[in-house]
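Undergrad: Please find the structures below.
Every read-out reported here was derived from the displayed coordinates using simple, explicitly stated rules and does not represent laboratory data. Every value quoted in this text rests on a predicted model; they were computed, and no experiment measured them. Cβ atoms are built from the backbone, for glycine too; each structure is taken alone.
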Structure I
Amino acid sequence: MNTEIPNGTPDVIDGVNRVYYDGYWIKAYKPPADSLQAKKTLIQALTRRLFNHVEHGINIPGKRLNEAREAYEQEQDPERKRVKGAMLAGAMFNRATDIFTKLVEMQELGIEIESDNALMRECGVCLHEALMLGRMVRHRSGEEGIDELWGEPFRAFSIPVEAFYESRYIKIAQTLRDIDRIASVMVDTFASDPLFVGIDELVRHFTDLAKDKCETLRTDSNLFDVWAEFVVSSERLAAFAPHLPDDPDPATLRRAADGMRLILQGRDLLNYISRARVTMPKSRREYFERCEHYARIFAGLDSPQTPEWLSAP
């Protein structure tokens, strides 16, 4: 008998409205009515969220779009051009938000705004170009870009609000799966090491709270408790002290230091992913490789020399 639950199935679990997607019952929120006002509010929120997670210095006002474009087009150095491309993406993003805000203000004055309005088309063009340039932008950690964040406002602009909320649940399910995978690798890497007895409980607890943070909107009445518990659990994980013998040899001290560094890297990655609510496949893959290498060193299968990527601050 096939008992598979269809995606999009709603239910109330422990008094909380939830919806099922790809193996997860995700906290569900009622979408606002589909209107220009709702889209304006949504795009403004997505704009703030974007700039909160990407590298510093690219939140360029839309009124400086022409300056940003000129600086980008004239730059010849590849590394500087990437940064200026990121700044141009920010200016394009803000220009689109400026246009949409004014359109809503005009609508509030009783001016009818059709979907083929020239400014509406210009808003779409700006969002699309920002999406293309967004590939040059890196996450605030510097590890990789997060293309998904640049695509969200364009989707919010292009599709009904209810459909956008549905796409959000799909991405959250993917993110929750990545959080579980990263936590599983952390536990598998350290739980059997005598130096790190008890770390698995801290990782699992932090993982549960990271998933709770991921599915909770900032407008949720439980935000204060969710965020406080998430931060405290993160601090407790960072404060873990390896169980060193009374007179540890240099190899044991090195293993403990490398292990704690790797644990902190995993905590940070879980933090980045849960707050952005999108996957970070490149960072996840590289972290898994570091964990595998550390485990091989611990098992005596590789050279005990600490690799450069684990020694980096």
Structure II
Amino acid sequence: MKAAIGYAATVLRSMWRHAGGRFPLVVLGLWAAISVVSLFWTPQPLMRTDGYHTWQSPSAEHWLGTDGTGADVFSWLMAGSRTDLLIVILTVLVAAALGLLFVAAMVSRHTALAGASVVVVDALISIPTVLIALVLAVPMGASIAVIVIACGFGYGLNLARVARPQALLAAQSDYVESAVSNGASGAYVFFRHIVPNILPVMLVQLSLSAGTAVLAESGLTYLGVGVPSGTPSWGHSLATTVRFITVYPLTVLWPGLVVTVAVVALNLFGDALRDAIDPVTNPELRRAAGATRMEEDGHGR
């Protein structure tokens, strides 16, 4: 446990020391903090509307103005942050689970299973995420689950396809052959030897998937198959104001700016994390690993 905490602290320090890592850490930290705060407080009640004060400019009472119903834009963006954060987390978890499942099948020692898995992934990856969402929306209706399942499935397939070459190299390596010959199970070999080799690729791909999930939420909500009406989200704020962009551009600017910053931060986070966990590019990580080994040797003696 102590070693894991030390490893995480070293990785975070390495990310913070570079501008490319500091920016996403600040943005994602603010995003998480605002999501928590919005559970207990927003400047204005979410359901408060005022038909006499619609499309107002920013003021002391309404920090980012009001929308077409007189609702406070800033309060809806605050509350929407937790919805989008939930969608991102669930989508990444589903994509990671499905991606690893497909990778395990594609590098399996059972030739028939591996070949069939490659064909299945290549066939399914051509199905657009929007089409999957539209099909799911028929029995399920507009919901967060539709976004998570559609995006998680599509991104999981893409993750498997991107990670397969690296996983295949690891599966054919000498240390994997040695582990198998010593009686190691397939699950042990996969998670102990193959997953660590594809982890940098996974992190970058999942960070891209997280950013794309934010964009997908906005698009699917605009189409009416995403976040249901009445549930705050950044996509909902965009969908309800985009028709008036030429008349009231500020009300579209704020949610659009929030989505843009979040997507950029998620994309940069994956790149920074990949460099921070790679001992080749992070000398501090190599020193920490060496100190841990020396400490373990000392205890062993």
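Undergrad: Taking FRET efficiency 1/(1 + (r/R0)^6) of positions 213 and 253 (r between Cβ atoms, R0 = 35 Å, to 0.05) as the quantity of interest, name the structure among I, II where it is greatest.
TA: When FRET efficiency 1/(1 + (r/R0)^6) of positions 213 and 253 (r between Cβ atoms, R0 = 35 Å, to 0.05) is calculated for I, II, structure II comes out on top.
Undergrad: To which of I, II does the computed value 8.0 (mean count of other Cβ atoms within 10 Å over residues 109-116) belong? Could you put the intermediate results ahead of the total?
TA: Values: I: 8.0; II: 11.9.
Checking each candidate, the match is I.
Undergrad: State the single structure among I, II that was used to calculate mean count of other Cβ atoms within 10 Å over residues 93-100, giving 19.6.
TA: Computed on structure II.
Undergrad: Now for a separate question. Compare mean count of other Cβ atoms within 10 Å over residues 221-228 across structures I, II and report the one with the greatest value. Can you show the working numbers first?
TA: Numbers: I: 12.0; II: 19.8.
Comparing I, II by mean count of other Cβ atoms within 10 Å over residues 221-228, the maximum is at II.
Undergrad: Now for a separate question. Hey, relative contact order in percent (Cα under 8 Å, 6 or more apart) derived from one of I, II reads 16; which structure? Walk me through the numbers before you get to the answer.
TA: Working: I: 16; II: 24.
So the calculation was done on I.
Undergrad: Figure out for me which of the structures I, II the number 2.2 belongs to, where distance in nm of label points 7 Å out along Cα→Cβ at positions 53 and 101 was derived from the coordinates.
TA: Working: I: 2.2; II: 5.0.
Only one of I, II returns 2.2 for distance in nm of label points 7 Å out along Cα→Cβ at positions 53 and 101, namely I.
Undergrad: For distance in nm of label points 7 Å out along Cα→Cβ at positions 21 and 69, the calculated result is 3.4, so let me know which of I, II that is.
TA: This figure was derived from I.
Undergrad: Assign the value -21500, calculated as helix-only ellipticity at 222 nm (-39500 (n - 2.57) for each DSSP H run of 4 or more, over all residues; to 500), to the correct structure from I, II.
TA: Value -21500 for helix-only ellipticity at 222 nm (-39500 (n - 2.57) for each DSSP H run of 4 or more, over all residues; to 500) corresponds to I out of I, II.
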